[in-house]
Structure 1
Amino acid sequence: MNKFTLIIARHGKASLMMGSDTDFKRVLKDRGVEESKHVGTSLKKMIGNVDLVISSSAVRAKHTAEIISKELDYSIEKIQLEPSLYESGIEDALLILKQIKSSKRKVLLVGHNPTWSNLVNLFQPNFVAGLRTADVAVITFELPDWESIHPLSGELLYNGRFESNIK
C-alpha cells in the first residue's frame, strides 16, 4: 500500500459576470488573489511540495492554481488543465484521478462546487457542509495506486479556510 494525499481546493473569490462575459471567463478579485496566496503558503507549511496540480480550465480556477503552485514551488507550466472539470460531476473528477500515475503521491485539484464538496464527502466519512471559495480539504489514502481510489477510502486531515487577516 502507498500513501497518497489529495488536496481539493476551491478557486478564490471571483468577480461577478459583467455584460457579455461568461461564467467561464470570470477572474479572481483582489481578495481571491490574496486568498490563493495564503492557501499556497499554508499548504506549503502543512504538506510541503506537491507532485501534480490539476485544474479546471476556467479562468478563475486556472489563476488560483497558478498562484497556489507558485507558493508550493510547482512550475505553472506543469499545471494540467482539464476542461472536463468545468461544470463537471463526480464521475469526471474520478476518471481524471484514476488515471494519475502512482509516482504522483501528492495531488492538488483546483475547481468548483458543487463537485468539489461532493468529492470531499465521497472520499471520507466526516460530512462536510460545503467548500466556500478558497476552502481546502486535505484527504489521505492508503491504496496500491490512484486507480484504486473509491468511496470512503480516505481520511480527512483538514477542511476549511486557513486562518488569515484577509477581509
Structure 2
Amino acid sequence: MQITDSCVVSFNYTLTNSEGETIEENASMDYLHGNNNIVPGLETELTGKSVGDSLKVTVTPETGYGKINPELIQKVPRSAFDGVDSIKVGDRFQAGDDDGQSQLVTIVETQETTVTVDGNFPLAGQTLIFDVHIEDIRIATEEELKCGHVQGKCECC
C-alpha cells in the first residue's frame, strides 16, 4: 500500500535544523494524510511512499511553519506580567488579546520596563530536515475521516 489521501500513516523521524542541530530525535507520529495534519512540505514528499521506506526531506519555511512575521514580535509593558515571579528569555506564556483570542508567545528580551515577546511558532523561519522511516499505512476509519485526524487524538471523536 502507498500513502495517499485518506490514509493513516505512522512514521518515526528525527528532526534537525539546517545547522545540523537535533530538534527531536526518535519521535513517532500518526497522521491522516491529505488533511493538513503535518507541514505541507513533508506531507507532499510522503505521498506515494510505502511501509519500510526511509527518506530525508528538507522543508523550507514556505512549506513548513512559515516565514517569521515581524508583526508578531512586540514590546509589551512589564506590567502585563504582573503576578509572574520570574520572566526570562525563552519562557513561554499564553497571551490574550482584546478580542478574546489567545496565542502562545516566547520571551525574547527583557528590559526594566518592557518585555519583548514573539508570537511566531518556534520553528517559523527555519529550514527543517526530517529523517523519516515509514512504519505503517492503513485506510482511515469513517470517524477519522469525519473528524479530519487520527482517532483518539482529541476529545471530539
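No lab work stands behind these numbers, since they all come straight from the coordinates. What you are looking at is a predicted structure, and each value in this text was computed from that prediction instead of being measured. Cβ atoms are built from the backbone, for glycine too; each structure is taken alone.
Assuming -2000 is helix-only ellipticity at 222 nm (-39500 (n - 2.57) for each DSSP H run of 4 or more, over all residues; to 500) as calculated from a single structure, say which of 1, 2 it is.
Going label by label, the one that fits is 2.
Out of 1, 2, which structure matches 3.9 when distance in nm of label points 7 Å out along Cα→Cβ at positions 49 and 81 is calculated?
Derived from 2, not from the others.
Given a value of 36, 19, 13 for semi-axes √(5λ) of the Cα gyration tensor in Å, point me to the structure among 1, 2 it was derived from.
For semi-axes √(5λ) of the Cα gyration tensor in Å, the value 36, 19, 13 is produced by structure 2.
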